[in-house]
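Structures given as structure tokens follow.
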Structure I
Amino acid sequence: MLYTFSGALDTAIKDYVSKNATLEYAHISQLVSSRDIISGTVGKTNITLTLSNGPTISGPLDTAIDTSNPGKGRGMWAQN
């Protein structure tokens, strides 16, 4: 099963993609529903997001952006 997290940060950030991001979680049940992003940074070359129920998403950006941007927000898990 493929799990996808789509969300938005409260900080205006240039569009970015990280196809090689790594997801770390303790149990598959954490990958459902909507979740707050309690800590996030989209750096010039990488991304790190921490979700309210524990999972973290981190990895390199496919294309570098101009500035590093911290932020919080909300997102939703989808199962494909």
Structure II
Amino acid sequence: MIDMPVTVEFRTRAGVRRKRFSNAEVFSKQVDAFSVAIQKGSEFLASGEDGLQNQRILDAFLLSAGSGEEVAIAETQLTSQLV
């Protein structure tokens, strides 16, 4: 897995706060939760539809960051181009 951490700026009236996120941490937590759900026979909290919508949001983010323009989530096609 390639770790591509991102820094997100949160802008509020109180000022700007930055937080760095690592995709490696997120994916490992998802795999752990999925494994527990399988072992216990319980429902996984995130559905496939949730994952697809999350990917569409990430694709829109990347396209917007690259172009400097607003990108509607429904317009993203990056995921299908990468597969």
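General observations
- Source structure of the calculated read-out (distance in nm of label points 7 Å out along Cα→Cβ at positions 20 and 36, 2.7) within I, II: II.
- Structure from which 0.95 was derived, FRET efficiency 1/(1 + (r/R0)^6) of positions 12 and 44 (r between Cβ atoms, R0 = 25 Å, to 0.05), options I, II: I
- At a computed 17 (relative contact order in percent (Cα under 8 Å, 6 or more apart)), which of I, II: II
- Computed 12.7 for Kirkwood radius over Cα pairs in Å - originating structure among I, II: I
- Structures I, II were shown, and helix-only ellipticity at 222 nm (-39500 (n - 2.57) for each DSSP H run of 4 or more, over all residues; to 500) at -17000 was computed from II.
Here, each number is a calculation from the coordinates, and none is a lab measurement. These numbers come from a predicted model, not from an experiment. Cβ atoms are built from the backbone, for glycine too; each structure is taken alone.
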